[in-house]
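Take a look at these structures.
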Structure P
Amino acid sequence: MKNFLDLAELKYFTSDNAKMYKTKNGFAAMKAFMPPIKKDDLAEGQDNTPDWQDLGRVYFHRMFPFDAPDEFISVLDKDGNEYGIIRNITDFSGEDADIINEFLARKYLCPEITKVISLKEKLGYSYWEVETDKGKMSFSMHDTYRNIARVSDTRLVLTDVDGNRFGIKDVLALDSKSYRKIELYL
């Protein structure tokens, strides 16, 4: 009879037991040296001998996206089931690390706002024109107070009406005009 802790076994991936590649359509995929994936966690009598398996397309998810963006990366299948965890991206090098970083950068795209050019409020929406590390951008937010998340004392993440995220690393580092424009929402 298995107990709960036997079911919650964690698998950590490193360059010794995992190799990244891209599918023919350009998605992240992985081969891993691990026991066969069970279709049912309660199945008994299966051969658990580790072997190299092609897991196919995988998805990466940061467990601590703001505090430790390069550590504890969950590797998931298309249904959100976890294959295992990458403790640190530095456990991989070369093309493997490039693939992991590329897909995390795409998933967690969050332009950093460096200047607020204009900010107007009308009928429950706020309209932003900003300078970011990716260039000049415009976006709108509904219920602005609820869509600004304070990640730390000085770091903010803003979510627009389309679900896009924009960051402000340090509100105190903004120029005084930009700060005055957003001060109402802080």
Structure Q
Amino acid sequence: MLERIRVLQSEKWITYKKTEGIHLTRPGEKEALNVVRKHRIWETFLNKVCKFSWSEVHELAEQLQNVNAEKLIDRIYELSGTPKFDPHGDPIPDKSGKLPVSERRPLLNSIEGCKCIVLGVNEDSHEFLNYLTDLKIGLNEKLIVEKVFGFDGSMKIKYRNNESVILSPKVAEKIQVTCVKPGCACKN
């Protein structure tokens, strides 16, 4: 660990003081955003072009994100449709490191009658993503909150062709949505 810290310091990507800990420098932030960009572009390419499920792409992208061929990254970005968000709904930084803005909040903060669209998830474990896949809930899915159960905050959700499911608060907290109706009374 200390050896890795020394390498990052020699590259001037971090500063480290025992009393203050580790801090990214400006060049370090730029490099970190570049790695995030490549990772999310790989995830998107693997999902959209190679047809891997959203539960498979993270581990594969981890192996590919350190490829330093900018021309290749640009090409797979184009082949993926120049997306602003990855398959999990996370923003893809542009080349200058700027992140696209997304008005998203947890589904758990919805009120009864809310109509919303799934913009992402904040959990990318195989178990969670496969659970949502089994329910046929994915990005851009339209959801209607039919009922919020006062006992534990579980939610009855209607989607697709009048399919409905009850989601636990734990699941509803991890699904990121935006309201269809501007000025909705849902909590951000």
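Here are some notes:
- Taking relative contact order in percent (Cα under 8 Å, 6 or more apart) as the measure, the highest value among P, Q is held by Q.
- Computed -10500 for helix-only ellipticity at 222 nm (-39500 (n - 2.57) for each DSSP H run of 4 or more, over all residues; to 500) - originating structure among P, Q: Q
- Here distance in nm of label points 7 Å out along Cα→Cβ at positions 60 and 140 is compared for structures P, Q. The highest value is that of P.
- Structures P, Q, by distance in nm of label points 7 Å out along Cα→Cβ at positions 148 and 172: label with the highest value: P
No lab work stands behind these numbers, since they all come straight from the coordinates. The structure presented is a predicted model; accordingly, all values stated were derived computationally and were not measured. Cβ atoms are built from the backbone, for glycine too; each structure is taken alone.
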